[in-house]
Structure I
Amino acid sequence: MDDAQRVGLLLRARPPETTLAWLLGALDAAELIEVSAMPGASTSAMHRVTVRARNDSEHSVVLRRYVRAQVLNEYPDVARHEAGALELAGRAAMPTPQLLAVDATGDRADVPAVVMSLLDGRPVWETRWSSQWVSQAVDAMIALHDIDVSHRALRPISTYKQSSYQPPRWTGRPELWERAVELFHGPVPYADVGFIHRDFNPGNILWVRRELTGIVDWQAACVGPRSIDPAHCRLNLFQYNPTMADDVRRLWEQRSGLTFDPWADLASIVGSLDHLRGRRTPSEATWAIEHALTAAVHELS
């Protein structure tokens with residue numbers, strides 16, 4: 001069994017009974033009905049838990065447990081941080097999970113854990129209704145960025161460390177990537193700073209019948225340049241629809257009244273270099289990413 005398989009088993013394993021007992025007590029619920037692993041989790045174990053309330057009604061919640069030692073070693077306060085981010089996000093004019101309970105230290109659950117409400121919907125990665133997708137996603141970003149965090153202690157943004165900063169094998173312009181890495185390791189700009197999701201990608205946006213029903217996964221939320229959220233969204237959209245990626249930037253600038261910071265594109269791309277380096281041959285997506293990187297380096301140099 002390789003490491004990926006071990007992690008997969010760890011994330012899907014049923015939570016211990018002591019943790020489920022803590023959840024029932026925190027919700028003041030009468031009975032546990034069902035527990036099932038949720039798909040897509042990579043940094044934490046996510047389970048849908050259905051309970052029966054004392055009035056005999058049933059409802060489901062999400063239990064997030066930080067079971068990976070690597071995550072806790074790097075961010076020991078991650079559960080408390082996510083709980084605070086959920087409370088802040090709840091002020092926005094967009095649907096977000098409601099914080100229901102938190103065990104920041106793992107003293108009552110088996111590991112640090114968060115319980116939150118379950119939102120309807122599923123992610124949509126490829127769509128023929130791209131203009132509606134972009135419009136609603138951008139409005140959600142702006143609603144988030146409008147939250148006042150001046151009186152809240154929230155960690156500042158940090159760039160994602162990579163195992164290597166060597167240019168990807170598919171590029172014909174290694175000097176471009178080397179310059180981008182130099183800029184990546186420079187200072188983080190602090191213009192137009194606010195509350196950001198930090199992982200605003202299609203996998204964290206839920207939809208029902210072309211209507212945005214929620215933004216999930218708030219563990220990386222922080223204070224940083226607002227341009228990071230459209231940039232991270234763009235990076236993911238490059239994978240299958242570069243036109244949508246450009247529409248995100250254009251519409252975000254138009255509706256927010258802000259100027260997109262090219263550093264955000266550069267930070268998102270170089271911050272995913274380990275993943276990008278794994279591709280052996282160029283594609284439409286890699287050319288779109290390199291084009292965006294070229295523009296960012298040009299503007300910043």
Structure II
Amino acid sequence: MHVLVTGGAGFIGSQVVAALLARGDIVTVLDSFDDAYDPALKRANLQGTAARVVEGDLRDLETVEAALGDADAVVHLAARAGVRESLADPLLYESVNVRGTTVVLEALRRQGRARLVFASSSSVYGARADGARFTEDDNADTPVSPYAATKRAGELICHAAHAAWGIPVTCLRFFTVYGPRQRPAMAIAKFFELIRAGEPLPVFGDGSAIRDFTYVADAVSSVLAALDHPSGYQVLNVGSDAPVRLDALIEAIARAAGAPATLEHLPLQNGDVPRTHADVRRAREVLGWQPTVSLDEGLRRYAAWVDAGRPRQA
């Protein structure tokens with residue numbers, strides 16, 4: 001199978017690329033190597049790769065069509081990420097995440113054969129007050145950040161493309177993916193580095209926020225499973241189904257880092273939600289997929305990756 005991976009130099013994308021190549025697929029990467037964080041880190045993720053790499057803007061149709069070629073499938077991971085960053089520049093997020101996704105779908109329409117796996121986000125569920133697990137049938141029309149709104153818009157545009165042109169689409173709602181190669185601004189990466197440096201951790205709120213964390217290897221395996229089980233249009237949660245409080249997460253990071261944590265409590269920020277909890281039963285039923293890496297094991301692997309000098313292969 002020939003797969004185009006947009007955002008293939010990034011955190012999840014580069015590891016999807018490696019997994020696809022390892023099983024014998026042909027891979028093309030489309031990435032802009034933008035300055036959301038150090039582009040050198042993204043280039044290092046693809047060092048020595050056997051994938052064809054196209055550098056270009058997701059919003060340019062000719063570029064996307066040239067990268068797509070005769071591919072059998074697209075894994076669309078390219079996006080501006082981060083809730084707080086989206087509050088500062090919503091127009092950029094709309095342009096990259098919404099227009100970029102629309103351009104990818106137009107390229108697929110014109111090509112007429114490839115299917116799509118779209119990276120969505122648990123943020124589409126908004127600020128849930130109840131304690132129930134998030135299911136794919138729950139309301140997802142009350143996002144509380146521009147980032148979340150762009151991901152929900154992406155799902156809706158994908159549904160329209162399926163309804164209008166028959167493009168098979170699987171939307172994967174990722175729940176806080178972490179692990180080797182994650183963006184430096186992500187909480188686990190930032191907390192790990194601050195703990196090792198003996199510096200205080202900025203904690204927004206009282207530590208009672210609850211998150212469902214997904215180790216990157218589990219996210220990658222869900223992408224491959226979605227590629228192998230195309231079926232009309234579907235939305236699936238990808239998480240651990242084992243949420244943890246923020247204060248307990250910090251304790252677990254400190255254990256993995258081998259040093260104590262000092263906290264600096266700050267007010268809650270706009271765009272934050274009190275809890276996330278993935279119900280992954282549908283992904284089990286549809287894809288035969290399930291999470292396999294616990295939080296403690298994932299943090300242990302992340303610490304080993306850092307201590308090994310951040311090798312290319314995670």
Next on the checklist: Comparing I, II, where is FRET efficiency 1/(1 + (r/R0)^6) of positions 113 and 217 (r between Cβ atoms, R0 = 35 Å, to 0.05) highest?
Outcome noted: I
Checklist outcome for this item: Value 2.9, calculated as distance in nm of label points 7 Å out along Cα→Cβ at positions 49 and 273 from one of I, II, is from structure II
Checklist outcome for this item: Working back from 120 (volume of the Cα convex hull per residue in Å³, computed), options I, II, answer is structure II
Checklist entry - Comparing FRET efficiency 1/(1 + (r/R0)^6) of positions 41 and 241 (r between Cβ atoms, R0 = 25 Å, to 0.05) across I, II, which is largest? => result I
Checklist entry - Who wins on distance in nm of label points 7 Å out along Cα→Cβ at positions 9 and 153 among I, II, i.e. which is largest? => result I
Checklist entry - For which of I, II does distance in nm of label points 7 Å out along Cα→Cβ at positions 25 and 249, calculated from the coordinates, equal 5.2? => result I
Checklist entry - When you work out Cα Rg over 2.2 N^0.38 Å, for residues 105-160 alone for each of the structures I, II, which one comes out largest? => result I
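We did not get these values from a lab; they are worked out from the coordinates using the rules stated. Predicted, not measured: the structure shown is a model, and the values here were computed from it. Cβ atoms are built from the backbone, for glycine too; each structure is taken alone.
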